[in-house]
Structure I
Amino acid sequence: MTTEARRCCFCLALLLASSCAHGSSGAERPDARAVARAPAALAPAPAFFEELASQARALAEQPATAPRTIELPGELRDIDYDAYRNIRFRPEKSLWRGEPGQFEVQFFHPGPGYREPVFISVLDGGQAHALPFSTELFSYQGFAAPPPATGLEFAGLRVHAALNQASYRDEVVAFHGASYFRALGKGNVYGASARGLALNLGEAQPEEFPVFTRFYLLRPGARDTSLWILALLESRAATGAYAFHVQPGATTWVDVSARLFVRDAHAALGLAPFSSMYLCGEEAPNCFGDFRPEIHDSDGLSLWAENGERLFRPLRNPKRTVTSSFRLDSPRGFGLLQRDREFDHYQDLEARYQDRPSLWVEPVAGFERGSVRLLEIAARSEFGDNIALAWMPETAPALPQAFDLRYRLHAGASVEGGASAGHVQSTRLARSERGLRFLVDFALAQSAEKPLPELVISGTGARVLEQHVENNPHAHGLRASFEVAPEPGARELELRAFLRAEHDTLTETWSYAWQLD
């Protein structure tokens, strides 16, 4: 992922936000209806976490070394993605298969694109027992014979449990590549990814991708409904110890406890980061001549501020790469959502975009002063992530001070806590003779009474020409329609809108940035 294209920063007022770098500020608006929230109750990490943190600290005190890579034999070096996918883990070889308990673990084979060695151990009675790589754990469809195992190591792991039905153990979470991991709720298929740590996301210097190099699986008891996975993270700029507490369900929880040690004081830390894909949606259906109306893993960024205000920014596939920043001190939550769950809006029987999970971070500790950074990269293909997101602390931890981080990751079809009375359901736009017309549908918990609520619009780079609100029974809510014209010399329009009845805010704030030709 690169950020070589032109970068542009929008410091949007989330009420608590300061003014933009270029001097403009958001319009005042009343707080959205605040919902009381007690912090998530995260279980304490296993005792081995302290030993792993000591390893991470010791690594951070040493000079950084070049990342380890696996020297692939000729049989693997030049294979394509489809051939790599034909290397399958043998289910009967799954860790803990046939034992009492609810979890099994399978492992990923190394190959092109997955050359970082991952060392895996089982924690049993406080002792770590290494699991050696073996080609006997895999089937090699289309290969004349298994490749030589010398020098090969695992490339990751995936956890299986009864998620959708009691008689079958589905994939629940997978760790595969750098510090990426993907979690599923009931009925989901893989889409957006979480990451352990982002470094220099959206900065002028190249982004650095830390790697989970070691995993420790805590053997679960026969009646345990959750699983602990500990991991060591390594990179040039930072090291860290992580404890993941995986709790499968309709919404799967992954509780994350981390202790980071920073080597490079100039590195920009991105905490609780995500990656996703957005090619097109309601604003530009059937993009690039595709038969599918919409193509995306996620359709919007959602932010929940400390004061209770909610903001929703529809994702875009921009003309040029854009980096946006949203001030968000002590957030109640933030995430990348897939709100649109209608098959008719995607028409893809294989990709099942309507079943991609939403990802939501519920912070517990380590998110005091900072902002959420959103990176949107111009893309012409769905085969690669072009969306990235992370919470960026205002100041980096002092060296060599440890930095502790705790949060709960929610993965599922419905993940937002304390949702406002009305939320953004869709955003459509069209060019007009005078500028742009936006149609924003707000779904409401109950039907709107007459008189219809007021539409409050603010922003920079544009003036509002006309606006109105009308009932939309098909969206179970209201449609806000407004036309805007660019101000002379403006290159970007930055708009915000919400619905208000007298002094009560009825909806979250819709936020949108538009790049002019």
Structure II
Amino acid sequence: MNTYSINNNASTEEHNEKRYTVLFISLLILFTVGMSYFFFSHQSLRLDESQSLWQTSRTTLTVIEIVAKDVHVPLYHILLHFWQTLFGNDVQVVRALSLIFAILSIPAMYMLGKISYNRYVGLFGALLLAISPFFNWYGNEVRMYSLFALLTILNQYFFIKIFKEKELAGPGAWWGYGITLILGMFTHYFFGLALITQVAFYFMYKKWFSRGSFVRFAGIIAILALLFGPWLYYVMTLGGASNSQPLLVTPTSVNLFNTFSQFLFGFQNDHINTILVSLWPLTVLLVFLSMRKQHRLHPETAYFLLGVFLPIVIVFIVSSTLRPVFVTRYLILTLPSLYMVISWMFSTYPDRLSRFFKVLLVVVMLSTLAVEVVSTTTPVKEHYREASMYMEDHARPEDVIVVSAPFTIYPVLYYYRGPARIETLPLWNRYVTGPVPPFEAQKLSEDVKTLAGDHQTLWLLMSYDQGYADDIKQYFDENYERLEMKTFSPGLSLYAYKLRYDDIDAAPLENTSVINTPN
């Protein structure tokens, strides 16, 4: 066979590989879009999403001010503001923005795996991302998390490119790294953990980087500080709205195991989650199996291992010693690294064993994705739409609707179009600048009397326990007759209480048991 034939065959094989790769990535994107269209996009608006819509429905400057008083940074909110201006604020429409970022993350994940290891690791990493119950959930939420993940993947891609190509890494890699780093910091504060990981890796493998890389990295970080510093100063001068955030608790080791379980298998009820978490010894065994012939850990693998564990450890320590900030979705920046480690780990196994575990993991992830979608006990589902529609059908003009915690009023206001007045407990005037007022037990009786007024029935919608839900429920149960109670999703319950007994013409309300409302 002559040289021309060899080159021609190699060219044909390379062309076929590219074609198959494009086809595979396209199918993954089609799967993600299909899951969104048929399942996720039609779910009820959740609390965080309704807050995003409320925050971004103002002028651009007001949006920036509101976000500065919250716990987030403004890039996603500004994008969502203009997205709503162009396309409206229908739930499916606003969720499409997050879906776009999720779709772009799939080919970006392939590129990251290919440059770090090889084409096959990249393809399997992209597959894990596309079928991930966790990523699909946040790829269809009106929040910044899919953008956060996309920028993390791209930033890691350029960082690895700089590391592997050394002096051959052109200006494009450095520009890409700097831009994604800056955009990432303006997407979520936790993006700083990605920078900390890269700094740690740099000093571990400093000799492996090109000469002059330290000066370039330092220059990019200096530019980031110049751009991000004014934002931090602005945030500090405005102050925060501490009472508008859900109550977080100090994490335990259970939270650590649950985090990795959710990253792989999404959000499951306690029974399924207990089974999944109990399999962690098998996971450890698989890791040791992958390293049985690895005399030296490859730098890329070391980087991704740091990317998985260092941010989680830092957040866990901060949450245990200073202030609870351990929220799994905040740690979505570790998801690409975790999938890269798993893809690399399986690639080190013998072919048959590798195929077995790959198929097993894909089947389990697809199964848990299906359960997450269809189960009425999925813990992160919030059926505010169904609760609002029920109150719209049953609450009369002489009734009053009370929402607790107060900030959960936003999804109710989005859906509710009934005649009854809507209030909050604790009482909160949303039109006055300032934080949500704290709960005061000694004022509960007075606040309830103010809410009751001359109304006939009080509909109490309770979700997001801020530490005083039991006090409120106990007070109403001890002082008023409960007419009915319905549970629409985990943690979201509606109670009806009789306030007056002179409504002799009204038909009695049916006393119903707990119900589970489907998507």
Structure III
Amino acid sequence: MFPEEYQEHPGSPNEPEKLLYAHFEKHLPEDYQVFHRRPWTLGGAAEGEASFVLGHERRGILVVEVRSGVGRDPREALGEAERRSRSLARRLKELPRGAHRTWAVGHAVAFPEGEIETTEILLGRKGLPHVREWVEGAMGFWGDRERDPVPGSEGIEILTSLLALSFEVRPLLGQRIGRHEQELARLTIDQYRVLDGLGRLRRALICGCAGSGKTMLALEKVKRLSAQGYRTLYVCYNRQLRESCARHLEGFPNALVDTFHGLCQKWARKAGVPVQEDESRDYWDRRLPEALLAAAKRIDDRFDAIIVDEGQDFKAPWWRPLQAAFRDGRRGILYVFYDDNQTLYTDELKFPAVDGQYDLSENCRNLRRIHDLVVRFFRAERKTFSRASPGEKPEIMVYRSEAELLDLVGKTVARLAGDQKIAARNIAVLTGHGKERSAVWRARRFAGFTLTDKAEPGEGEIFWSSVHAFKGLERAVVVLAEIEPLSHAELGTLLYVGCSRARVHLAVILSEAASRLARLEESR
């Protein structure tokens, strides 16, 4: 069953569909796939969604439209079901993996509460207890095994890649952290429903607060498109985020993961486009994007879809070179996920034209008391909320010298990893400064642990990163340290990004001047 539990729109409850869902779930055996209200078109066509789509490897594919049975003409409903079945067959044929297959999709209409005679392709109330036999008969009614072969396992796999919305989340299993992680994982799964409403759009902007699941949604969109045979690019700004997401997308051969500048460099080398390398801002902001634009004219192996994560980090002139990487610029699928409060690298937010926009307002990453601290630095008129458990209040510690800073970091690590028995792999130490300026990174060793910037810390190591480099990532426990006074706006953005990285527990160690500017009082 897709979804695994019946879901209805709060504003338009549909009791007949709910009733039929229950009978399908109860009476159909395991070798059927049942999809309820799964959109399949990239446009806004009404026929791009049906009450139910049923699939069986040896029997076929069937579109079932549900009607209330009050004053309706079955012929009209059958005509509508036929249009939807043809639309689904066309869409399956359009998929790269489905283009060389023959798709036969039958149709039928159900009146679960109606006193209508049950036939091969009409189901009335009295036929509900025999719904399995009815489904088999309806699929057999449309089946022509010589002209239209059955889907087989591959056909059902392609159908599932188009319609299914099932997700696997592997929360950590620590004691207290484990319980909270499972709760946050359930909230994250809820966010995947957003892709239902966006499934009809070829190009979309998705704006969400920190912790709203943007990266997981972006990765899920890549997985779906890749499974359907589209050559798909997941692209972001940060190298650490790229490395993390590359691990999530292992096993998806049609998916490529890269940073924007990494893509520019690779394509320039592949196409033989000369570009003078250095560390200047002009090299990163102008020369590399121009090299990508030139390279795209010489490279045939381009993309059907591009999914951009942390889109607020992309400068306005970069969008044209990036879209040049489409195989077909007019039909290329483009989704941009961004947070307008996380502009650490650019102050200008400009995006390509899209078919629709969506705001993610729920924070499903942070426990509620962490969320309450994060929203103090959230600068937008739209509201954000959290349904998570309260959790513990974030710790706020203030230092007045470098020695006091290092002492507080050491004591905090000792308390969390020692007294609180939190596994070192669940802890990240984030600093407001990069390696060159960070006293915490220079000290490196705290409470018997060594800081490392390796994505997978070894025994006796704790992960360290600057706040900037950790954008888009998260840890169960975060020690946010070495926060120095900046302008109020810059400090607010730094605290917004840094605090929101912690899922379950947060400790903030900031200078006295920064605490005054941010109006954060030391914990007692």
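Read-outs: derived from the displayed coordinates by stated rules, not from any lab. Bear in mind that the values here come from a model prediction, so they are computed numbers and not experimental data.
Which structure, out of I, II, III, was helix-only ellipticity at 222 nm (-39500 (n - 2.57) for each DSSP H run of 4 or more, over all residues; to 500) derived from, given a value of -1000? Comparing all candidates, it corresponds to I.
Taking percent of Cα pairs over 43 Å apart for each of I, II, III, which is largest? Looking at the calculated values, the largest one is III.
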